[in-house]
1. Where does the value 0.05 come from, among 1, 2, when FRET efficiency 1/(1 + (r/R0)^6) of positions 137 and 273 (r between Cβ atoms, R0 = 35 Å, to 0.05) is the thing being computed?
2. Suppose you compute relative contact order in percent (Cα under 8 Å, 6 or more apart) for every structure in 1, 2: which one lands on 12?
3. So if we calculate Rg/Rh (Cα atoms, Kirkwood Rh), for residues 193-368 alone for every structure here (1, 2), which label has the highest result?
4. Given a computed value of 284 for volume of the Cα convex hull per residue in Å³, which structure among 1, 2 does it belong to?
5. Check the numbers for mean count of other Cβ atoms within 10 Å over residues 209-216 across 1, 2 and tell me which is largest.
6. Comparing volume of the Cα convex hull per residue in Å³, for residues 265-344 alone across 1, 2, which structure shows the greatest value?
7. Work out the source of -10500 here, i.e. which of 1, 2 gives that when helix-only ellipticity at 222 nm (-39500 (n - 2.57) for each DSSP H run of 4 or more, over all residues; to 500) is computed.
8. Hey, FRET efficiency 1/(1 + (r/R0)^6) of positions 401 and 417 (r between Cβ atoms, R0 = 25 Å, to 0.05) derived from one of 1, 2 reads 0.55; which structure?
Structure 1
Amino acid sequence: MSDEREKDYAHYSYWLETSDDDLTPRARLSGTVDADVAILGAGFSGLWTAYYLQRSAPGLRITIVEAEIAGFGASGRNGGWCFSGFPVSLRELARRFGVDTARRVERAMRDTVDEIARVCSAEGISAQLVCGGALRLARGAHQLPTIRAAFDMARELSLEDGYELLDAAQTADRIRVTDALGALFVRHAASVHPGRLVRGLARVVEKRGATIYERSRVTRIESRPAALVTAGGNERAKTVVLAGEAYMTRLAPLRRQLLPLYSHIVLTEPLSDAKWDEIGWRNRECVSSSVLSVDYLNRTADGRVLFGSRGEPYHLGSRIDDRFDHPAHVRVELRRLLDEWFPTLARTAITHAWGGLVGMPRDWMPAVWLDRQTGIATARGYTGQGVATSNLAGRVLSDLITGDESPLLDLPFVGHLSPAWEPEPLRWLAVRYIQQAFARLDRRAQRTGRAPTGRTLAERLGRH
């Protein structure tokens with residue numbers, strides 16, 4: 001029996017393990033198959049695109065070609081944030097595209113959270129979705145200017161109805177975390193079980209007539225006519241959708257379009273009621289703080305604490321390997337941070353740890369486009385905020401492919417082309433510099449009590 005057949009997909013994340021679905025792979029692509037739309041990737045982007053195409057044009061023949069199983073990548077390994085935040089900040093959107101565009105993006109993202117909840121209800125997807133909002137904490141005085149600036153920007157754009165600035169007492173009423181002096185509450189956010197969402201969505205599009213081929217890694221993309229080529233067969237179509245996010249960097253023409261960065265998560269055992277009484281967190285808000293190196297937390301439906309952060313450094317040549325999913329030093333650091341946030345959890349067991357890839361475009365801006373001459377379309381570049389953004393991207397792709405008129409087609413990421421990342425080894429040198437500089441700036445801010453200035457080279461290069 002081959003190694004592929006022996007692969008334990010439940011081992012890749014708690015979300016897949018508890019997805020309440022049979023993870024046995026579907027059939028491989030074999031021979032030559034023709035379709036109207038062929039999609040690379042059975043994650044959120046590909047599945048949402050298929051779902052909305054089926055609603056708009058029920059007669060389309062849709063196939064999805066997946067290298068492993070549905071939800072294997074970021075869709076089944078993320079932090080469970082269904083969040084209205086866009087990969088590019090409101091301030092940066094306003095700077096690049098103007099205030100009206102920034103408002104439209106924000107409102108579209110708010111609607112997206114509601115749309116995902118609507119689909120879960122309508123399609124019977126039991127994704128454990130709870131619309132409790134999100135909290136961006138200021139852990140120390142040096143983080144207060146960041147959350148205040150974010151609120152001021154929302155108010156400047158007349159979007160303050162979606163936000164609330166909390167003081168230390170109001171924050172503690174929601175969640176008790178060491179050194180929390182305040183928080184920015186974001187109303188349009190939900191905690192979700194992404195494994196149940198992605199696997200449920202796969203079943204829905206299959207039931208509606210789409211065919212999903214698994215363990216069928218695409219080795220080449222062709223155009224005129226458009227096709228996806230695998231070791232076992234070819235998928236020809238009028239339109240080919242590239243929706244493999246960071247994994248698409250394995251294909252030579254796309255190697256410099258995204259940067260595959262690892263993010264890692266640890267998960268506790270279920271906490272007792274007494275522990276939850278100490279911590280609070282009764283509304284299951286998504287939680288983060290205001291550090292450059294990124295941390296994100298969630299409370300699962302079965303009462304566990306999830307703690308995630310960017311950990312494993314970028315690998316030369318955009319290398320992707322299962323061995324990078326479980327670095328021991330990252331697990332130790334995440335355990336330390338968890339105990340620092342919640343000293344009461346010092347003796348609580350960690351039952352799960354995993355890693356996954358984030359796809360980073362050079363300018364942080366997602367890209368959704370269709371080239372009608374070649375028949376190639378894509379949705380990519382979510383910088384770790386893809387649970388909600390991928391739904392919006394799927395709706396946009398559906399409108400582009402069917403030719404439906406939609407106000408979504410005026411959003412700034414539609415037709416956008418990010419600049420390519422630098423060739424190696426310049427790419428490795430630049431990214432490693434930014435990663436290390438962000439960590440140093442966070443440590444300095446914590447030590448001195450002064451926020452980063454925003455003027456350092458690393459902050460300017462990583463501005464989003």
Structure 2
Amino acid sequence: MKPEFSWDQLSRFIIKLRESIENQEKRGGDEKPEGPFVPIIRKWTEGAALFTRDELGGVLLDTDDAAEYRACVKALHLFAAGKHGQISRGAVENAFQTAILRSLNITNSDPEPDFSIRLEREIEELKRTLKRKPEVFIVRLEVHGLDLKTLPRRFGLMTFYLADENTVPTPEAKEEETSDPQRQKRLESNRILRERLRATIKGKTFAEIEVEAFDRDAAVSLTEKTLQGTIDVLNYFGEFFSDTEARVFLPGEAAPCRCITVISRKAEPGNNVFAFANKGPIGLFSFPSTDSSPKGVEAFERVSNLLASCNTSDLEDRILSALKLAGRACTDDRNDSAFLHSCISLETLLSNKDQGEIMLAFSLRAVHLLFSDATMRMDWFKKMKKYYGLRSRLAHAGTADISDSDVANIRLISRQAIFMMLVTEPFNRMTKGDDLERWFEQRLLAGPVLELDSAPDAQKPDPDKPTG
């Protein structure tokens with residue numbers, strides 16, 4: 001639940017904090033001395049908060065004040081960040097702390113003697129600080145799993161490239177002549193650091209993007225969010241242009257590794273069998289080339305344009321959300337999470353949020369979208385009801401008996417449905433969710449039949465012939 005926010009809330013907190021500090025000063029002479037750090041340490045362990053500025057002094061908040069302070073910061077951050085998250089919590093908290101300390105004037109360095117005037121001035125300054133125009137940052141994050149032969153390449157808002165001699169960013173060199181031995185030593189240390197950074201970055205694959213944000217932390221956070229969504233979409237297209245085991249991932253995620261399993265019979269503990277297996281992604285993602293399937297390239301380019309657009313429709317947002325979930329399902333190694341992501345992807349794509357009978361809508365819409373044969377529809381309608389039941393048990397109970405065949409089939413259905421929405425008439429001309437709703441109403445009321453013949457031959461996920 002979003003915390004309520006008002007600027008008066010911040011003013012009241014600072015007024016209360018001033019009164020609390022004044023009361024502490026009055027009681028100070030009556031308290032038994034415990035040493036300079038004992039009260040601070042005790043309050044800190046009880047949940048207190050401490051912040052300081054060299055020129056403005058510092059404040060130690062007791063448990064109650066600290067809790068109210070954190071609530072103010074949380075509400076202020078949600079207010080300032082809005083839905084785009086262009087400012088980090090750290091930047092908001094830093095601005096709020098500055099407003100508090102300047103209002104309190106602990107060091108008596110402010111020429112304004114009236115507290116109420118200082119408070120009003122600092123609240124107005126805080127408003128200006130948080131409402132200023134965001135800056136443009138260029139952020140580069142490392143990415144793994146891309147085929148270097150297909151780089152550089154732009155997809156959506158991201159440009160993927162290999163860092164070489166011409167593209168390695170390093171700290172700015174501040175060369176200057178000096179006869180001071182200590183300064184010469186520092187300059188040499190900085191030069192060595194720059195060379196080490198260049199050597200570390202060179203040869204790695206990066207994703208680059210321009211983002212608008214108020215501070216660096218927010219810029220990085222926005223980039224990570226955008227990049228993860230882009231990677232999910234790329235992984236949806238992995239089997240279209242790459243090996244089946246290709247996967248794009250971020251550093252620290254499921255990197256390829258060699259695993260060993262030791263097996264023995266309990267009756268023969270010394271008779272061990274050693275089994276080796278490769279885990280994680282073992283193929284590289286390739287961007288489409290001149291010999292790629294035309295329909296696959298058409299879908300890929302359309303998604304790239306959607307990701308780069310700042311004005312997508314409600315139906316296009318549904319398609320993108322479904323794509324990202326399907327991409328995660330393509331890379332999930334666990335059957336339960338792969339199955340759940342595929343089901344939610346299909347549900348996101350097909351289900352109207354106002355629909356009452358979700359299982360019925362999920363099953364009926366899927367079979368009417370993908371199958372033209374009545375017998376095939378009936379067969380798969382039963383399967384889709386079963387799959388939605390498994391999806392519900394996974395979501396609510398955390399466990400269900402998911403077979404490899406179940407995962408393969410629901411992955412296939414989800415990917416095919418998304419592909420049809422991207423490149424098949426009349427779906428690729430639809431711009432609103434209502435357009436899709438009308439098509440389903442017509443189809444369910446025995447409207448015209450749409451033949452399924454548009455998926456790329458080489459990588460066609462054919463629901464009539466499910467794998468597994």
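Every number here is computed from the coordinates shown, using simple stated rules; none is lab data. Just so you know, these numbers come straight off a predicted model, no measurement behind them. Cβ atoms are built from the backbone, for glycine too; each structure is taken alone.
1. Source structure for this number: 2.
2. Corresponding structure: 2.
3. Structure 2 gives the largest value of Rg/Rh (Cα atoms, Kirkwood Rh), for residues 193-368 alone among 1, 2.
4. Matching structure: 2.
5. Result for mean count of other Cβ atoms within 10 Å over residues 209-216 over 1, 2: largest is 1.
6. 2
7. This figure was derived from 1.
8. 2
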